[in-house]
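Chemist: Structures given as structure tokens follow.
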Structure 1
Amino acid sequence: MTLEEFFENLREVRNLFDWNVEPDTGWYTDGRVARRGWIRGRPRTGPAAGALLEPMGAVCYVLTGKAYGEKSWKAAARELRLDASLAGELDAASNARTWSGGAGERRPVPHLKVLRDRLIDALGLAVHR
């Protein structure tokens, strides 16, 4: 699956889920003033109703019927035949890991920010960017 096919599928399945930006449960103070926001959806119906899925997991669930939890994005990506590096970037964008470097040297990673914005737009989320 290409990136464009992924986003096309995501837009098609978005209304089958309740989407939200969930607070990072593993947050710690590392120079950030607020928790990262994880993009997650809960299926409205079906066997996985209520389970928390990240965007790749959501597309995988609708296309294959297999529900991989939010931490199992690699398995969902394999099912979708997404390139491993692309899947890693989608995961980073879903989890607001759009900056690199350590404290004092942090800088944005522009292509990850673009991917995060595309995820937000594809899901129709109203969030502060």
Structure 2
Amino acid sequence: MGQPPIHPGTREHLMAAATSTQEVAVQLPSEIRGRMLKAFQEHQQLAESIAAAKLRQEALKVEVEELFAAADEGNALFHGCKLDGWAVKMVCGETTKLDEDDLMKTHGLSAVELDACRVTSANTPYVKITAPRKAK
């Protein structure tokens, strides 16, 4: 008697998975190499600036919420209002997620049958630039 098949998405499948990395050596002319490194550095500086700006934006949102609370105008924030052309509103929402385990139990589906219902499509290709890790 052999072992049962390993189905995608199961613990056994995850435990059986392995990853590998492949590095490709490229010979670049020094001018192109220099320009590329300069672009990488600028990209990293912009990423850090964007991260700092996003942190400040979040802090300002908290400050605005606190100002509405201090003015006892939380209801106006909840329903939305305008101040000198600036629109501000507390946006509340919810997300839904399909409980795949519950779906499989309710309809007697196996992991393979559930996977057969998935549609896979390609993402738009993009260039990912990752800065070298800094030594701590």
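Any read-out appearing in this document is the output of simple, stated calculations on the displayed coordinates, not a laboratory observation. On a predicted model such as this, the values are computed, not experimentally measured, just so you know. Cβ atoms are built from the backbone, for glycine too; each structure is taken alone.
Chemist: If mean count of other Cβ atoms within 10 Å over residues 39-46 is computed to be 11.9, which of 1, 2 is the source? List each step's numbers first, then the result.
Modeler: Values: 1: 17.6; 2: 11.9.
Label of the originating structure: 2.
Chemist: The value 3.4 for distance in nm of label points 7 Å out along Cα→Cβ at positions 23 and 47 was derived from one model only; which of 1, 2 is it? Each step should come with its number before you reach the end.
Modeler: On the way: 1: 3.4; 2: 1.8.
Derived from the structure labelled 1.
Chemist: May I pose another question? Assign the value -15500, calculated as helix-only ellipticity at 222 nm (-39500 (n - 2.57) for each DSSP H run of 4 or more, over all residues; to 500), to the correct structure from 1, 2.
Modeler: 2
Chemist: Still on this structure, I have one more. 74, 62, 33 is what came out when Cα extents along the principal axes in Å was calculated for one structure; which of 1, 2 is it?
Modeler: This figure was derived from 2.
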